[in-house]
Structure I
Amino acid sequence: MSPSYSIRPEAAGDQAAIHDLVERAFAPMPFSDGDEQDLVDALRDAGDLALSLVAVSAQGTVIGHVGFSPVTIDHKACDWFQMAPVSVTPELQHQGIGSALIRAGIEQLRSAGAGGVAVVGNPVYYERFGFAVQDGLTPESERDLPYFRAQALAGDMPQGTLRYAPAFYGPQQ
């Protein structure tokens with residue numbers, strides 16, 4: 001049986017639906033700061049939403065989203081990306097939509113020649129997709145360290161401190 005949704009790049013006109021979806025997806029999460037939807041908007045506004053994929057129902061409703069933004073390692077531009085956030089409409093969570101979005105995004109980045117992807121989140125969940133602790137590659141924020149995982153898509157694993165796109169740090173940085 002094929003899924004009742006498809007995955008495609010974000011299109012013009014999807015922004016409001018993505019904002020609403022991300023807000024609803026993170027609202028019940030105890031770890032949420034409640035501003036994940038604003039992060040997506042800020043990344044997009046800054047031109048740092050390098051890859052933005054949506055899952056769309058057969059009726060055309062946006063039901064899932066994943067975003068990827070460029071990072072630096074030791075303050076140098078590189079071909080690595082941070083995956084965040086991953087969102088699925090609450091009533092459709094735990095049905096494989098988020099997993100499909102993650103896999104599609106990683107595959108598109110791999111096909112485009114990206115060096116790797118990092119993520120901060122539940123290690124048990126993200127390790128299923130090939131993310132792992134990488135000796136010598138750490139996030140800038142110490143509080144992210146227990147939840148930080150990465151995977152190389154091409155080439156060797158870089159060493160150094162990974163810094164997210166500026167939108168992750170708020171307007172002051």
Structure II
Amino acid sequence: MAKAPKVFGLMAEYENPQDLYHACEQVRDAGYAAWDAYTPFPVHGLEKAMGLRSSLVPWIVCVMGFTGAGLGFLMQYWMSAVDYPLIIAQKPFNSYPAFVPVTFEPGILLGSFGAVFGMLGLNRLPQLYHSVFNSKRFARVTDDRFFIAIEARDPRYDAEDTKAFLAETGALSVEEVED
């Protein structure tokens with residue numbers, strides 16, 4: 001006896017970015033939480049229409065950059081003033097102007113690592129499989145179509161009501177996507 005396929009959610013297709021933008025506003029205002037929009041190119045302001053909060057990546061980069069700079073400075077201070085102090089031309093052991101180039105480099109290094117790995121982590125990448133690829137219509141997202149997918153795990157999700165709601169937003173088609 002074959003199992004019934006598990007449902008990922010519903011996917012609505014739109015013809016242009018304006019229709020998608022207005023549909024995203026309607027989905028956001030309806031209170032859905034587990035949903036996403038897919039476009040063939042960046043749509044300016046779509047994150048605002050979706051109600052997304054600001055990214056945490058700049059904060060991650062800032063913390064990692066200052067951590068790297070601090071560690072670089074402490075490393076040089078330890079080596080110059082504590083571990084192996086040398087008096088050179090009567091300069092103090094903690095000659096911080098000489099520490100600037102080396103302090104800068106680990107700050108940039110850890111900041112860039114924070115940017116890359118923070119972005120990958122927050123976006124849950126690499127993701128080798130996503131259920132939206134089970135839809136044959138979704139192949140057009142890389143060409144000329146725009147999509148909204150509302151996941152079945154959303155608390156407000158009801159197959160019939162959500163399908164009717166997406167149809168009311170001006171979707172060209174609404175289909176159920178298997179997981």
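Every read-out reported here was derived from the displayed coordinates using simple, explicitly stated rules and does not represent laboratory data. What you see is a predicted model, and the numbers here were worked out from it, not measured in a lab. Cβ atoms are built from the backbone, for glycine too; each structure is taken alone.
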Next item on the list: For FRET efficiency 1/(1 + (r/R0)^6) of positions 44 and 108 (r between Cβ atoms, R0 = 30 Å, to 0.05), the calculated result is 0.95, so let me know which of I, II that is.
Entry: I
Checklist line | Origin of the value 61, where percent of Cα pairs over 14 Å apart, for residues 84-139 alone was derived from one of I, II | finding: I
Note to self: Comparing distance in nm of label points 7 Å out along Cα→Cβ at positions 92 and 124 across I, II, which structure shows the greatest value?
What the structure shows: II
Notebook entry, point to check: Thinking only about relative contact order in percent (Cα under 8 Å, 6 or more apart), which of I, II has the largest value?
Noted result: II
Notebook entry, point to check: Out of I, II, which structure matches -7000 when helix-only ellipticity at 222 nm (-39500 (n - 2.57) for each DSSP H run of 4 or more, over all residues; to 500) is calculated?
Noted result: I
Notebook entry, point to check: Which one of I, II has Rg and Dmax of the Cα atoms in Å, as calculated from the coordinates, equal to 25.5, 87?
Noted result: II
Next item on the list: Compute distance in nm of label points 7 Å out along Cα→Cβ at positions 28 and 132 for each of I, II and report the one that scores greatest.
Entry: I
